[in-house]
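What follows draws every value from the coordinates through simple rules; no lab data is involved. Remember, it's a predicted structure, so these values are computed and weren't measured experimentally. Cβ atoms are built from the backbone, for glycine too; each structure is taken alone.
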Structure 1
């Protein structure tokens, strides 16, 4: 009986799952994430090349866009985004987008990445889906009329449809900060 009682803890010890990784990523999800990152990079390349048509090809026709400026929280569409990009490209030459620039690291992650998806920790429903791409970085630009060079920290959230097109886009940056930089440069 004593030997039998010794077997119970041993059986329990070996039957327990050892350190399962609840945050493993499937190859399919990693590939989708990488595809979404490349879609964003194609958008940036279109900005630098001032090719609004190539940029618009990346967006779904029924795009829902939340602009970085306050507009009464009205959702805009693809035509609105195109108009804003055309206006921006008329007044500015975008020179680059520095991925992750502006993010502060910490001891666990001294060099944060510019792209994230999923939400293992969330006040909403946790998800491991690569959809819901979060992008962080700094846009650099030159104001066409004044020649002023400047930059703005930027953050965006993009979701994608089944065709891999951006179906919703929310972006944030200090739009007033652009004008402030131009005015400050002109004062000097």
Structure 2
């Protein structure tokens, strides 16, 4: 068990000393879920995540440490940065799934962790190209609805993998790759609809 940097007491809380109540360094092994004190699951309601973020942010906000020692001020800044990073990583279902994969040792950004389905990538590129030349507003809206339904279906499958153990890790990698492309396609459709 770690000891408090200030009083030397054994720490039971990861963030504050129970004896002198000083803010403590965050252990390198602390996950984003630990930082926000929420269970490591895919299905995290946005209101739960938002409330956890606000609660933790308020507790370690640097303004609360303005009159404290330089160590405490630095630790408050570190906590704030890590809490913000955790919130960004867990905010959307897709980014939360990517983070959960990193906890399993998979970095989706690495070449060997990407989709093994070249047909999927080709189909997505063809969809992108077709949207680029669509002029009919209703056709764009129909395509948007179709893609949103596909996105929702992919996210449901990703959730089943993480929360119920259904499917394979490669299925999730493929789904996340497709979700990235679908997100870009939806942005293109939104731009086209605004024109």
Comparison of 1, 2 by FRET efficiency 1/(1 + (r/R0)^6) of positions 36 and 156 (r between Cβ atoms, R0 = 25 Å, to 0.05) - largest value held by:
1
Which of 1, 2 yields 0.40 for FRET efficiency 1/(1 + (r/R0)^6) of positions 28 and 68 (r between Cβ atoms, R0 = 30 Å, to 0.05), as computed?
1
Given 20, 14, 11 as the derived value for semi-axes √(5λ) of the Cα gyration tensor in Å, for residues 44-99 alone, which of the supplied structures 1, 2 does it correspond to?
1
With helix-only ellipticity at 222 nm (-39500 (n - 2.57) for each DSSP H run of 4 or more, over all residues; to 500) coming out at -12000, pick the structure among 1, 2 it was computed from.
1
Between 1, 2, which one scores greatest on Rg/Rh (Cα atoms, Kirkwood Rh)?
1
